[in-house]
Every structure is written in C-alpha cells, then in structure tokens.
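Undergrad: Just below sit the structures, each encoded as structure tokens.
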Structure P
C-alpha cells in the first residue's frame, strides 16, 4: 500500500485499535488467474506474535489458492468519506477522500481440524455476542447441525509479519483548512461522517 509520509501510522496500539474496531476485512491472496478476494470477519487471536483468525466457505475456491501460495494481505477499512473543496478556508483546492486503513501482511495456515474450527467459530461468535445469558453459542445447535457447519468451512490463521497503516486525514493541510473539514463533518447527519470527524480529531498533527 502506498502511504505518503504525513499519513503513515506505525504505532502498534493505534493499528490494533483500528483492526478491532473494523473487523469486517478483505482477505487478498494470489490465485491462478489473478488476485483472489473474500470479505470476511477477522479477529486477532490472543497473545503474541500477532495472528488473525477467520473462516470461509469450503465451496470458496480461495482457500485452495492459499494452499498453493500462503502469502496473504488482510485489508481493514476504517472511517472514510468525501471532502469537498468548499470546506477549506484556502482557495484553489480540489476534492479528496479522507480515510483510515490498515493492511496486515503475512502467511496463512488453513485449518481443517473440527476441534480447532469449532474454537475459532466459538471465539468469533463470543466476540460479537458477548457472554450474557442470551448470547448465542455453538452449544445451541444440535450436534448434527454443528458437524455439518464445521464440515462446510475452512479456517484461516494469518501469522502477521507486517502491519501498514494509512491515516489520510488532511494532515498536509493548514490548521484552518482541517478545522473547516471537521466543522463540515460535524454538521453532517451521516454516521460515517461523525466517525471520520472523530478520527480527524484524535490524530496528532505537527
């Protein structure tokens, strides 16, 4: 990923915060006819070194491509949105798009073992369901249904070798111009713009 110096973020805590906050990611790998991609929920495993966990349908041909070449990229997209030249204090500006993105590069291991797959699916569900009495768990499924589910998915564990972060949030603009963008995003009724505004306000600017 091309990242101009003003937008580069390498702080591990900030990168991991973005990964956890935006877990619906794009898994990219090399295939026989070009790149293979799948949108998947992806969560970091406990402990170090960093590993990312997900699973896909066994009918998805991407896992066979990963079997042939385990090098993968996982793309996490954070807040993003259009920025109008009208919002800047300075004249002669052009439209742009502000965004937060993290790319995780590493090597994938495919998981076929039913017990390991069950733990991966259970962990993913628990991360979003919580642990209350009403939370859904695999234990709610009849054994035959659970076995069929696990037989029809393939787990993917990515051993992350490098994280690349891009926080393109007008850091290269004058303070008055950034303030104008933040003001316009604050006035917007769109939830996406509120998240983008918060990201702009949170990042330090020299």
Structure Q
C-alpha cells in the first residue's frame, strides 16, 4: 500500500484540466520512428507502411493542476476499440507533480523540461528546453473555426507489467484549423520529426480535458 506521502505526491484520477492546445498529425515511415517507436507489444496503426504521430502542445491554466506539456503519441490499434488510441512515447512537462502522477497513475513517461508558452485567441507559440538545448519550438496561426464545440474521446495505451494499460481521456473546446510551423532539433529526442511537415494542425481554446475517466 502507498504511504501517505506517496498518496499526496500527486492528485488522484481523474484529472480535469482547462486551457489551450495545438495538435499536429504527422505521417512518416514506421522504420523512421526511431526512439519514438512504441513498445513492440503495441500494434502500430499503419497505412502503406506509414505510421502516424500526434504532437500535442498544451498549456493547462486551470483545473486539477497548472502546467505546460508537449506530448508525442503514436497511433496504435487497440483491441476492441472503436475510438482513436495512441501510445505516448515521449512527453515533457514543467511541473513535478504532473510528471510523478503521469508515471505512477498511467505509466506515461513524463519528464521535466522548461517551457515558454503563449496562447491567445488567434495564435499559439511555444519553446521547450532540455537543459540548454532547444528541443522544439512551435508557432501556430489559427484559421477557420468550427461553429460547434465537439466533445472527443480516445484512449492512451501504455505498456504495463500485466499487459497494456488503457486510460480513457476526453476533450472539448473551440476547435479551429490552422497552420503550424514546428522547429525540431535534429540532434534531440524528436529528431525523427526534423525536416518534416505535419499533415494537418488544429488549435483548441477554452479547452476542457479529462484524463483517467
């Protein structure tokens, strides 16, 4: 049984988070995933030998915790699932409690990094640093907005001791298409994305997200 100190180290699930985000979807050959590849026990969703990656840069300004986050999720096939599923293979946050909770609750390999993130109604920009290395930078300019606030749900699937661990998450917010320019360090942990352009990018503001529901 966890000690009281361990129980107090991070909030219990579910986490309810509010803020803004930019999500980009990428396509690249499975053989090019490198260190972003998921656990071999998780089947990658592939089309013509290509895998798909979602990068999610979020600024959570309210709710259970407040922190910035950059997550990389490879789309996978979840047995019996009719909704999207992804396995988080790289993720950074600027809050120790979020990092500890992500690892302990859901086996999500959160690491600490330094962020500079600015979210507004029409734009979303950010820079992430590991020590003195700029790993990634993002500039998103919003375009056409959807007239509705769709509620979306999916699963994060992580390798676990007794088999894959599935965690359900939901998100709702004002959704808009737009153009995202990513700058990736070719020597950093996201090198597989260097020199590539995302298939599409969307922005989310007035976002309500729930994890572990």
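Undergrad: Work out which structure the value 2.0 belongs to, where distance in nm of label points 7 Å out along Cα→Cβ at positions 90 and 114 was derived from one of P, Q. Provide the component values of the computation, followed by the final result.
TA: Numbers: P: 6.3; Q: 2.0.
Label of the source structure: Q.
Undergrad: Who wins on mean count of other Cβ atoms within 10 Å over residues 130-137 among P, Q, i.e. which is largest? Provide the component values of the computation, followed by the final result.
TA: On the way: P: 8.9; Q: 14.8.
Across P, Q, mean count of other Cβ atoms within 10 Å over residues 130-137 peaks for Q.
Undergrad: Follow-up question, since we're still on this one. A value of -10000 was computed for helix-only ellipticity at 222 nm (-39500 (n - 2.57) for each DSSP H run of 4 or more, over all residues; to 500); which of P, Q is the source structure? Walk me through the numbers on the way to the answer.
TA: On the way: P: -10000; Q: -2000.
Checking each candidate, the match is P.
Undergrad: Still on this model: Who wins on relative contact order in percent (Cα under 8 Å, 6 or more apart) among P, Q, i.e. which is largest? All intermediate terms of the calculation are to be shown ahead of the outcome.
TA: On the way: P: 27; Q: 23.
That would be structure P.
Undergrad: Another question about this same structure. Given a value of 34, 18, 16 for Cα extents along the principal axes in Å, for residues 66-105 alone, point me to the structure among P, Q it was derived from. Walk me through the intermediate numbers first.
TA: Values: P: 52, 17, 11; Q: 34, 18, 16.
Derived from Q, not from the others.
Undergrad: Given a value of 0.90 for FRET efficiency 1/(1 + (r/R0)^6) of positions 50 and 186 (r between Cβ atoms, R0 = 30 Å, to 0.05), point me to the structure among P, Q it was derived from. Don't skip to the end; give the middle numbers.
TA: Working: P: 0.30; Q: 0.90.
For FRET efficiency 1/(1 + (r/R0)^6) of positions 50 and 186 (r between Cβ atoms, R0 = 30 Å, to 0.05), the value 0.90 is produced by structure Q.
Undergrad: Match the computed value 152 of volume of the Cα convex hull per residue in Å³ to one of the structures P, Q, and report its label.
TA: On the way: P: 152; Q: 126.
Computing volume of the Cα convex hull per residue in Å³ on every structure in P, Q gives 152 only for P.
Undergrad: Next up: Mean count of other Cβ atoms within 10 Å over residues 10-17 was computed and gave 17.6; which structure, P, Q, did it come from? Walk me through the intermediate numbers first.
TA: Values: P: 12.8; Q: 17.6.
Corresponding structure: Q.
Read-outs: derived from the displayed coordinates by stated rules, not from any lab. Not measured: the values here are computed from a predicted model. Cβ atoms are built from the backbone, for glycine too; each structure is taken alone.
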